[in-house]
Structure 1
C-alpha cells in the first residue's frame with residue numbers, strides 16, 4: 001500500500017497533462033431569399049410562380065436540409081423570416097436583403113446564399129456591387145420574364161422642393177419606351193385637372209430614353225400636387241407606370257426692390273414698370289439726395305448712374321455688400337470705374353483716349369448659364385438699338401459671367417455689356433451703359449407688347465433676389481405611400 005501511495009505521489013509530481021476533446025459538427029448554413037415583390041407576377045406565366053414554383057422551392061429547401069442548416073426569408077423593401085410568399089411587395093431592395101441576412105449570421109458558417117428574384121429593384125444599390133464583398137457564393141434563381149416587353153413609362157421626375165409664388169420653376173420628366181419605335185406618345189402635366197403642359201413625343205428608337213424639360217408657374221401658396229401622365233399605347237406591358245405625381249411647396253415671395261438714382265432718367269421708369277408687371281415685387285424709388293440709408297427692409301438694390309465721381313451715393317454699395325444685399329447697377333457714362341471695381345462687380349475698365357463714350361448693341365453670349373432666356377428674347381435682342389457706354393477696354397474676373405457682349409456697328413466684340421458676378425454667395429450685376437429704355441420701346445414697336453424686355457428684367461431680378469429657404473424649422477414628409 002505504501003508503495004502505491006508513493007508511486008501515485010511521484011506520478012502527480014511529474015505534472016501529467018490530461019486532454020479532453022469534444023467534437024461538434026455544425027452544418028454549413030444556406031440562406032434562401034425569395035423575392036416577394038409584385039413584379040414577379042407581371043410575367044405572362046404568373047400562375048406558375050403562384051403554384052408549381054412554390055412547390056418546387058419547398059422541395060429544394062427540404063432536400064438541402066439533409067446536409068445544411070437552412071434559413072428561409074422573403075423580402076421586398078424589408079427582410080422577413082416568415083417565408084410567406086404572396087408577391088404583394090410594392091418595393092424591392094435586394095441589397096438590403098443580402099446585407100440583413102449576413103448581419104444576422106455574423107461569425108457563423110454561412111456556406112451559400114440562394115437568391116430567387118427577377119432582378120428588378122427600385123430601392124437600394126445594385127446587388128452586383130455587393131456580391132464580391134460578402135465572402136460567400138451567391139447563387140441566383142432567375143424568375144420572371146427576361147424578354148424586353150413593350151412598355152412606356154415615367155422613369156424619373158426631377159424638380160426642386162420649393163418654388164416662390166408667381167415665379168416659374170423647372171421640372172424634368174425622364175421617360176422610357178421599349179419596343180415602341182415609330183409610335184407617338186403625349187406627355188401631360190396637370191394640376192387639379194387643368195393641363196399645364198403638353199408635348200407630343202416621337203419615339204424614334206427601340207430602346208428610347210428622353211428627358212423632357214417643362215417650365216411651370218407657381219400660382220398658389222402651399223403644398224401643390226402635379227400629376228404627370230403619358231398617353232397609353234397599344235400592346236404595353238402595363239399602363240400603371242404611365243402615371244406619376246410630384247409635389248412642390250410654394251412660398252409667398254413678395255419682395256421689395258430699392259432703386260437709387262443720381263438724377264431722373266428714362267431707364268429708371270422702364271425698369272420700374274417692368275419689375276412691377278410682376279405682382280410679387282414692390283419697387284421703392286429714391287434719389288441719392290432723399291435716401292435715408294436704411295437697407296434692412298429690401299431684397300435687392302438697383303442703382304442708376306452710380307457710383308459716380310462726385311461720391312453722391314456715399315458708401316451705399318459698400319453697406320449693401322456688408323448686409324449681403326444683391327446689387328444691380330446700371331452704369332451711366334458718368335460712372336466712376338475705380339469705385340465700381342472696388343465695389344466688387346468683377347470687372348476692371350481702362351478708359352481709352354478721345355471720346356469717353358461709344359454706342360454698343362447687345363450680343364447674347366450663348367453659353368451664359370446663370371438663367372435661361374426664351375427664344376423670343378434671344379431673337380428680339382438681335383435687333384435692339386445700341387446704348388451709350390464707356391469707351392474703354394474691359395477686363396472681367398474669372399468669377400464673372402457675361403450675358404451680353406458689345407456689338408459695335410456690325411462687329412461683334414468680346415467686350416462685356418452686361419455682366420454678373422457671384423463671390424462667396426454674394427450676387428451682383430452691372431449693365432455697362434445707359435439707354436436700355438430704348439429696348440423696351442423698341443420691343444413694343446415690333447411686337448405690340450413689352451414681353452421680351454420684361455422677361456429680361458424679370459430673369460435678372462429673380463436671379464439676384466432669389467432667397468434661400470431660411471425657415472429654421474422644416475419638416476419634409478413622404479410624397480408617396482405604397483398602397
Structure 2
C-alpha cells in the first residue's frame with residue numbers, strides 16, 4: 001500500500017474554499033490525519049514531525065530500498081531537492097511512504113475493524129450482503145435499507161440515520177436505485193423520483209497513468225535486486241516472512257518517486273504545485289532465476305482535466321437486475337476528451353522527464369536504457385518521437401484506481417456529508433471528493449472517514 005497524507009491536504013483545502021472552510025476547519029483536517037496515523041519511518045529532510053501523527057492505528061513507514069540513494073543522486077544531478085512525501089507540496093524527489101508494518105498491510109480493516117468485530121455489541125457485520133435500496137419516506141427521511149443476503153431480500157431499519165460508504169460507483173447507484181439522482185435517468189429506469197439531484201454520478205475523476213516499461217540496466221552493478229526464490233527455497237522464505245515480516249513477500253516494490261510541476265500547471269498559475277508524480281519501480285516484474293531484471297516508470301497525472309460520468313443502465317434495471325452493479329453501471333471516464341485533451345500534453349512532458357532520469361549520468365553508470373519494442377498500433381510514427389508517444393498514450397493510458405467525485409461535496413452532499421434534500425442520509429467515501437487529491441487517495445479517504453465519524457458523533461451527542 002502506498003500512503004500519502006498531509007501532502008494532499010493542501011489540494012483538498014483549495015477545493016473546499018468554495019464550501020467556506022474556516023481556519024478552524026483547516027486545523028481539524030490535520031487533526032483527522034494525526035488521529036489515524038502512527039508514523040515510525042525515517043525522515044530525510046530534517047525535522048518534519050509536524051506532518052505526522054504517532055498515536056493512531058494505521059502504521060506508516062518510509063520505504064528505504066537500496067535504490068534510494070541512487071534516486072537522490074539523480075535528483076541532485078537534475079536540479080531537484082530531496083523532499084518529504086508527507087510535507088507541503090513542492091517539486092522534489094522523495095522516498096515512498098507505505099502503510100506496511102513488519103511486512104503486512106496496515107489497512108483499515110486490520111487496524112479498525114478486526115480488533116473489535118467480535119467484541120462490540122453495537123456492531124453487526126453482515127457479510128455476503130448487498131444493499132439494493134435506501135428506504136425514504138414521504139417526508140424525504142431515510143429510515144432503513146433493503147439488502148439481499150444469500151439472495152434473500154431483507155430490511156434493516158435505522159433508528160438514527162443511514163450512512164452509505166460503497167465507493168465511487170455503488171454509492172451513486174444506490175442513491176439512484178433509491179430515487180435520488182438525475183430525473184431523466186430515474187424516469188427512464190421506471191424509478192419513482194424521491195428527490196432530484198442532477199449531479200449524482202457526474203464529475204467522475206481519476207488519475208491517468210502511463211507506464212514506461214522495460215527499462216533495462218546492468219544487473220551486476222545495481223544494488224541488491226530481490227529475486228523470486230526457487231521452489232525448494234520457497235518454504236524457507238515463507239517461514240522467514242511469517243516470523244519476521246522480511247523477504248520478498250514483504251517488499252513494496254513501488255517507489256521511490258518524484259513530484260514535478262508541469263508547464264500546464266505553470267500556465268494555470270500553479271507554479272509551486274506539482275501535478276506530475278513519477279514512480280520508479282526498480283523490479284518490474286521481480287525477476288526469477290537468471291532472468292534479466294527490468295524497471296518501470298509509472299507516470300501519474302495528479303490533476304487531470306478529464307471528467308467522466310457513471311449512468312444507471314435503465315435497460316438492466318427494468319429487466320429486474322438490482323444487486324449486480326457491474327451490469328447496472330454505465331461508466332465513461334472520458335479520458336483525454338474535451339478539456340481533458342490537454343492531459344495528453346502533460347503526459348508527454350512527463351515522458352520527457354522520465355527519459356531525463358533514464359539518461360542521467362547517475363543512471364548511465366548502471367547501463368540504463370529504454371528497451372521496449374515499438375507499439376504495434378503506432379508503427380507509422382517515428383519511434384520515440386512526440387507523435388509516436390502521443391499515439392501510444394491514446395492506446396495505453398489507464399486508470400490509476402483513484403476515482404472520486406460521483407457524489408461530490410457541494411452538489412450532492414454538504415460539508416457534513418449529508419445528502420442534499422434527504423434527511424438522515426449521508427455518503428462517506430471517495431465519491432464525495434469534488435476533485436481528486438494530488439496523489440494516492442488512501443490517506444485522504446481515511447482522513448475523510450475520521451472527519452465524518454467526528455461529525456456524526458458530534459451531531460448525535
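Just so you know, all these numbers are worked out from the coordinates, no wet-lab data involved. The structure presented is a predicted model; accordingly, all values stated were derived computationally and were not measured. Cβ atoms are built from the backbone, for glycine too; each structure is taken alone.
Rg and Dmax of the Cα atoms in Å was computed and gave 35.6, 135; which structure, 1, 2, did it come from? Working through the options, I get structure 1.
A value of 24.5 for mean count of other Cβ atoms within 10 Å over residues 404-411, calculated from one of 1, 2, originates in structure 2.
Assign the value 4.1, calculated as distance in nm of label points 7 Å out along Cα→Cβ at positions 284 and 420, to the correct structure from 1, 2. So the calculation was done on 2.
Which structure, out of 1, 2, was helix-only ellipticity at 222 nm (-39500 (n - 2.57) for each DSSP H run of 4 or more, over all residues; to 500) derived from, given a value of -8500? Write down the numbers at each step before the final one.
Numbers: 1: -6000; 2: -8500.
The correct label is 2.
Calculating relative contact order in percent (Cα under 8 Å, 6 or more apart) for structures 1, 2 picks out 2 as the one with the greatest value.
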